[in-house]
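Listed below are the structures to be examined.
Please treat every number below as a calculation from the coordinates, not as lab data. Not measured: the values here are computed from a predicted model. Cβ atoms are built from the backbone, for glycine too; each structure is taken alone.
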Structure P
Amino acid sequence: MRLFHAPGSPYARITRMAVIELGLEDRVAVEEATLRDPASVLLPFNPVGRVPSLVLDDGSTITETTPVLMVLDSLVAPERRLLPGPDAPRALAAYGRVLGMLDGIAVWNRELRRPVHERSPGVIALEAVRAARVADALDAEVAAGGFATMDAALLALISALGYCARRHTAFDWREGRPALAALFDAAQARPSVARTVPPAGMGGTAPPVR
């Protein structure tokens, strides 16, 4: 199998970390692809042109983070799987909250990349408030013992915070959120995290490629 990614994509980073955490590096070749490029190596496999894209041995291409994680999970024993199921509603809810925060940050960042006269102050304000509100809730959850298990929710959280730390510095998620900061800092020693650190964004922001 082949997993296409872009180094700056927080969505693809979740799946790249999953490959490492699940011990699938000998079964899944991780390959970089250019995006928004008519000559991209990705397009023959996925005309949508987004990452992550997982090309299966039969030629099928799975795209978007959660479906890719579903396939990766299917390759390991049930007790090692990362995606929480309906029997773990709190973990499933946490995963959804983090993805929701990341989607909002992506919209916020995209607005900041526009020329000043084309930006929507209303959209920027909405997404800034949303991101802060979700981050506050996540900090409280971490302080209460949440995100203590290596699963998809934790990988998504580390990826989202790492994206903000290096490519969307307009959001100072550390301010007033000590539990979230401590969790993020402790995770940096994990091989899956250390080996997938995104490049820094020029000027403090970079588009959240998918």
Structure Q
Amino acid sequence: MEKPPKPHLIRDFALYPAYLNRSEQEDLVADLRDILKAAPLFQPITPRGQKMSVRMSAAGRFGWISDRSGYRYSPTHPDGTPWPDIPDSILKIWNTVSGCDRMPECCLINWYGEGARMGMHQDRDEADFGAPVLSISLGDDGLFRMGNDTRGGKTESYWLKSGDVVVMGGAARLRYHGVDRIRFGSSTLLPKGGRINLTLRVVS
């Protein structure tokens, strides 16, 4: 593994501001376009039947889906096809900053359009909480809120910009977190605006 830069810590969330330069961000977006041709974005619904404001896809052995049957990992896209492989360009980031000797089995792709958000939640559908969740931000700024091991209480927020990376491991692994809003049009990376968030996870 390459030696990672020193992170900025907030509530034990390890933040790597401007980890990816513009050229590296553009290369990732090109790789994502190939993934989304094979596994198009879809709009999940919650078990209560409400549409989520983000659109999703995935790469790797598993993707995360939500429908009337509940939240879960699935080896196939909702259309029944297997997920594409995780590109080497994304795996390189995991290998450099995750500090984990296991490889990710899921790269979840969340696309935030104007007005989209992600409520406070824990990532606990995985079997191994010893492995971190790694987040990569591309495109418009997103206001990332970091909370506690239980709902409620004091939180802190940080504007994630295109190229930023966050590692949620150790004490931060099961802390509540979410994206309150995006600054639509704040980045020129994506021609039509919006924010892409990639999260890498060890599932099994």
Structure R
Amino acid sequence: MLRFDHLAVSAETLADGVAYVEQALGVALAGGGQHPLMATHNRLLGLGDLYLEVIAADPDAPRPAHPRWFDLDRFTGPPRLTTWICGCDDLDAALQASPPGAGQPVALSRGEFRWRMAVPADGILPFDSCFPALIQWQGPAHPAPRLPDTGVRLRWFEIAHPQAEALRAALADRFADPRVQIVPGPTRAMRAEFDTPHGRRALT
């Protein structure tokens, strides 16, 4: 089974992404750091059992010889939700049951965190990156419980795609979270609504 692990907001610069999320939700982000292998950096926001990640290419890191994850090499425009990430207990088995192009396992670490993540060779996940990125945390350390509790909780997360039925079928019997809705749409789009100390707020 797959478990909803976190959401990612991509941005051209980390400062732009942080400003977008903090203004939209009315709370401060915390934590994060660098991913040397991917030449990216991030900031995080705890959501109780989940967390939100703001991620961007790191201008101070050498550009990698391979495509960055989350399709960041092609990212342009304002910060926005681009990726959702699902956890699993066996990444290799999860990939075998996933559509072609879901990625190959890459071992990563930062501080106390150790994880394996499926990274597509071209950086683009199936269904125009509407299929979730897959992650397997190794050991007990996970970012969510270690982040400050700002009182923000995810109410729902909607993924719109022209092939919504096929995307739902690719996750059938493997993922069930009432907060996640996959709906038909003319183009890919993501939207999330949150309960915050300032009322209901949304990210797109």
Highest-scoring label, criterion being distance in nm of label points 7 Å out along Cα→Cβ at positions 139 and 155, among P, Q, R: R
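Using volume of the Cα convex hull per residue in Å³, for residues 91-178 alone as the calculated read-out, with 106 as its value, let me know the right label among P, Q, R.
On the way: P: 84; Q: 106; R: 132.
Label of the originating structure: Q.
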